[in-house]
Structure I
Amino acid sequence: MRQPIAPISEQPLLEVVPRDLSAYRAGNTGIPYVHRFESGRPGPHVLVNALTHGNELCGMVAATHLLDGGVRPAAGTLTVSFANVAAYESFDRDKPFDSRQLVHNFNRVWSPEWLDGSEDSPELRRARELRPVVAAADHILDLHSTSQPVQPFWVYPAFERNAAAALAIGRPSVHLVMPSGLGSGTPVIQHGRHGEPGGGGVALVAECGQHFLQATADLAVEVTLDFLAHFGLIQRDVRPRQAQRRFELLQTVMIRTPEFRFARPVVGFEEFGEGELIATDGPAEIRSPCDRCTIFMPARAATVGREAVYLTRPL
């Protein structure tokens, strides 16, 4: 059941909207919407993944930029994939947030329990189809965006290899570090060996800004090129590093009832003192577990079974 958490005064500004992706369907791997380019020279295999969620359009812009611009690896292998195209194609300008997913959250089903299970949905069928694509990659960049216009940030498991890459790339300059996963399912970046401490390979999510803004799409392109340059697939000038801020994920709060409400209007990055009321969910109270608890990605609507908010602390 879905109810608004707070009145939405107006539709978001739609500076970027979906484009027809049918020209990219065939790909060259035998898997729809997956394109692979081998340099013939030693180097890592890097996967750039777009449209994990159907309304997160910045990934589509970055992926088509690579394909349309003829970006090819000087070393190693580059794979570009459009993930949940079925959800993307359901986009409705009057309800632009609704094309995030059709049934399942594509970014929570990357465990053996889901991928090898008996349940079925468009997202599960596509995840099973893309499973070998994700497994084959040495390094993964999964491009995302946020419902609110907040500062862009990385998300990654708390492995040194991920932190080192994100810090070296330098933008976004905010990091959300997961010491024990998301707590609400297994994302693409934690599939298989990428979710193991000794698994090797970097896997990062880049949350590039609000879904439909041109600045978000522009940043996704820049971060993608930075990522490829970091691993030696392309040449790119080194940028001055910004001051970095890192946050540790403490808890993922799930929505249990349609009555979920935040205690005050929030968009993300608000701080709460220890014990301060953050939200109520029916009779339950969600209070800050620490001083300077910083919230990430508060939900726009009370959808039972989905994430309400991430509770973090500054590192």
Structure II
Amino acid sequence: MKKLSILLLLITISFSANAQTADELKKEQAPKKAEIAKLQGEVKALQAKIDALPGWRIGAFGTIGASLSGFNNWYARNAPDASAGNIGVTINGFANLIEEDFFWRNSGNINLGWVKLDDKSVTGDEGFETATDVFTISSLYGKRLNKKWAVSGLAEYRTTLIDNFNNPGYLDLGAGLTWTPTSHLVVVMHPGNYNFVFSDGDTAFESSLGAKVVADYTNKYGGLSIKSNLSLFQSYENGDLSNWTFTNSFGYTIWNGIGLGFEVGLRNNKQEALNSALNEFNSMTTIGTTPTPTFDNIDNKLQTYWLFGLSYAL
């Protein structure tokens, strides 16, 4: 009994010693955490000063998403011998020259995706087909009136790369004012803008004069990179010729520039909806009582795409 009491006493003393040691370590840890927080604040302030210095700012990040699968004699499927694949790539980059009395901002976005479903029991080429196809580049020059406002000119070109390059293609050329409330947000307001639309053959596309509004936000919070862009054209000639595109890209770095990325895009373009409806109408073998598509009778649905996968930041 005496031996058991001594053993219990030693265990109690051991736990007490460990608890005291943990408390002492926590007391030492607290001021170091405060010091780290102070240093992080100083680093952030220094980075803000660096960002405000004149010169070039260049950066890029992108996302790759892929999935591949195959079945061989998998009888539970309607097609027991088949393979499938989905591949997507998106790249966002910018090169901005920031000076005290002017700025020149350049950016580009590419989003390409392919999808494949190959049923081996069906003969023929069942390779990868285009799923998403987006290409946008822009160049904005501004002569500063003060720290936040500038007289500016913008050139923006949008099209596809894989399918129907420059058919359609959109080129916006305009001038007006640009507001830069912070180094990360740029808002373009150009009441004088011409929207050139390029297309082959007899299509629904038409160029027009209108107003251009672009809002672009690019920032980085620790390992999280964000780029959000709204590009809107409002035609003065006909509201059916107006269009807008809204893209949002996110990349979170986990290790050595590698992480997870997500991109989502929205678009509303009645000319594209009408052209797609006309192509479908002209390919019909039996038209019957189906009316010819026009701006008045088409269903202009919201266009969307998204991509999730691995990302890499430069």
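Every number here is computed from the coordinates shown, using simple stated rules; none is lab data. Values in this document were obtained by computation on a predicted structure and should not be read as measured data. Cβ atoms are built from the backbone, for glycine too; each structure is taken alone.
Here are the numbers for this structure:
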{"read-out": "Source structure (of I, II) for Cα extents along the principal axes in Å, for residues 112-215 alone, computed value 39, 34, 24", "value": "I"}
{"read-out": "Computed 13.8 for mean count of other Cβ atoms within 10 Å over residues 88-95 - originating structure among I, II", "value": "I"}
{"read-out": "Read-out mean count of other Cβ atoms within 10 Å over residues 40-47, computed value 10.1, structure in I, II", "value": "II"}
{"read-out": "Distance in nm of label points 7 Å out along Cα→Cβ at positions 32 and 64 from the coordinates reads 1.8; which among I, II", "value": "I"}
{"read-out": "At a computed -5500 (helix-only ellipticity at 222 nm (-39500 (n - 2.57) for each DSSP H run of 4 or more, over all residues; to 500)), which of I, II", "value": "I"}
{"read-out": "Structure (I, II) behind the derived value 1.46 of Cα Rg over 2.2 N^0.38 Å", "value": "II"}
{"read-out": "Distance in nm of label points 7 Å out along Cα→Cβ at positions 192 and 280 - structure with the largest value, from I, II", "value": "I"}
{"read-out": "Winner on relative contact order in percent (Cα under 8 Å, 6 or more apart) once structures I, II are ranked, highest first", "value": "I"}
